[in-house]
Each structure stands twice: as C-alpha cells, then as structure tokens.
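Every read-out reported here was derived from the displayed coordinates using simple, explicitly stated rules and does not represent laboratory data. Source: prediction; values computed, not measured.
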Structure I
C-alpha cells in the first residue's frame, strides 16, 4: 500500500526521497519504504518529518496514534524477583 499523503506532501514541499533522507540522517531506502510500502517510522523520526514538511504527524501516519493508544492500555499484573516464583 502506498502512502499517498506522504508522497504528495514531499512533492508539494519540493523534497525528493533522497533529500529528505539526508536531511533526517536516515537511508534513502528507508524513506522509500515509508512511501511505497506504507511503513511507519519511529515516533521521534515521524515528528521530525512532520516538522520538516510542516504538516501534522497524524496526518502523514494515522496509525501512529492508534499504536500509542494500544500501549497505554497494558497493565502490570505482578512482579516476580525470580523466575521460579512465577
């Protein structure tokens, strides 16, 4: 699945995938995967991309907020100092 929002925003801002990659300090293939394979970058990297392109992070990657919501619902049931205590 292609991330059409990211592709369109890159073009509108005058960035190529390789220029964005060098600006962020990541491999150009990584940026290409964000666009062509709809992969989601790490939250901090996604925030940097959104800031460079001057768009909300959730607009480029809507699933990014859903991932964070799922993590916050987890709870710790018990701690065991030793494996044998479980």
Structure II
C-alpha cells in the first residue's frame, strides 16, 4: 500500500504539517505525470488535457492498489494499469 494514499484518505484528521506534505506528494506526482505525458521538446510544454489525464492515472492506480489489496487479487492492479495505456 502507498503510505501517502492512506494519509490522503485521512487528511482531515492529520496534523497540519503532515497533511500539507501528503497533499504535496500528490501534487508533485500530478506535475510529474503531466510532464511525462508531454511530448519531448522545448521546455516540455504541457499539452491541454494532460492535467486531467495525470489526475485520472494517479487516481486509478491509487484506487487499484486499495482494491487489489482488499480482494487479495494483485492482478487487478495490473489490469487497471494495462487499461490506462500509459
């Protein structure tokens, strides 16, 4: 399980500094995904729609970790990752 995923689920009950860092983790991952989805080129300019796709990918994979763990079927994570066609 992703520690920050669990912290994110409980963000409202965390001390402020830990909540801020958990939020920062997700924002940094979204930014990284946005850049990774951009074609190579000048300054890796962000394409329209990359933000939504980055959020979708992060959300789907985070959810897949939880569902895979809860069902005891790790292949579910792989199915979601394959469906995303990253």
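Summary of computed values
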{"item": "Among I, II, structure where P(r) over Cα pairs in 10 Å bins from 0, in percent as derived comes to 17, 39, 33, 11, 1", "result": "II"}
{"item": "Read-out helix-only ellipticity at 222 nm (-39500 (n - 2.57) for each DSSP H run of 4 or more, over all residues; to 500), computed value -23500, structure in I, II", "result": "II"}
